[in-house]
Structure I
Amino acid sequence: MAHPKVMEAAVIAVPHPKWQERPVACVVPLPQFRGELTKEEILEFLKDRVAKWWLPDDVLFLEAVPKTSVGKFNKRALREQLKDYSLPAQSVQSV
């Protein structure tokens with residue numbers, strides 16, 4: 001969430017055929033950057049900040065991250081929302 005074009009972000013794990021699961025970043029861009037912010041820009045921003053194996057295999061852009069009744073990110077709801085999501089074929093082969 002430190003990226004200057006990001007309003008909020010959460011990372012969840014999704015199934016992976018080789019590694020059991022891999023991270024996917026769910027990003028909500030600031031309103032003025034919707035449609036402008038790219039997966040590559042997010043990954044470039046993260047590459048010197050986190051270990052290579054922690055880098056998300058994909059970046060999904062959302063309107064909002066689901067929240068609990070007290071305003072915290074609801075990762076359970078986010079995982080449910082993305083339960084049918086599959087990693088891109090390139091990510092599955094390159095990790």
Structure II
Amino acid sequence: MGELATQILRNVSKYCRSGAQVIYAVCSVLPEEAEAVLSRVEDIFEPRPFTTQALRSALGDQACAGRLLPLRHGTDGYFLAQLQKR
């Protein structure tokens with residue numbers, strides 16, 4: 001699924017202006033569907049700290065990416081990242 005997510009983000013970039021903010025969110029905590037995807041699109045997107053207060057509270061004020069976990073956050077497992085188009 002990581003390859004598909006990479007293709008989706010690359011396609012999304014075609015519809016974003018430079019500086020546009022994108023949230024990448026997947027219902028997976030696997031590195032292959034999380035950090036590996038981000039590394040494959042770093043030529044198009046760069047990480048930015050979350051702007052949503054709820055995510056800043058859950059993951060840290062300066063966090064750009066992180067995982068929501070069942071035992072820690074009371075949710076299913078998710079990976080989220082805030083990205084900005086270069």
Structure III
Amino acid sequence: MSGLNKSFSDCGIAQFLEILEHQAKKFGNKVVKVNPRKTSQVWYNCLNSVPKSLSDRWHDCPDCGVSLDRDECSAKLIKKVGLGIASLKNP
């Protein structure tokens with residue numbers, strides 16, 4: 001492993017998640033882990049796939065006509081998936 005993959009497998013991330021889950025449970029909440037795979041390729045509003053390269057920083061949906069920063073779009077999609085409002089079974 002190298003680069004970012006190695007960083008995510010380090011125990012620091014695992015410890016952070018453990019603490020986060022403990023604190024959430026203490027306050028009556030829960031942590032929902034969402035696989036971020038392909039979240040930057042799917043429009044959060046209509047769940048349409050809009051393929052793009054890593055250099056494309058803006059997300060334009062041809063169906064909705066809405067435009068949004070790629071990272072903001074991904075964050076909103078991850079939130080919807082985490083809340084159970086949307087599913088990314090086959091993005």
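Any read-out appearing in this document is the output of simple, stated calculations on the displayed coordinates, not a laboratory observation. Everything quoted here is computed from the prediction, not taken from an experiment.
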* Could you tell me which structure in I, II, III was used to calculate Cα extents along the principal axes in Å as 37, 27, 17? => II
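From I, II, III, which structure was relative contact order in percent (Cα under 8 Å, 6 or more apart) = 23 calculated on?
III
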* Could you figure out which one of I, II, III the value -12500 for helix-only ellipticity at 222 nm (-39500 (n - 2.57) for each DSSP H run of 4 or more, over all residues; to 500) was computed from? => III
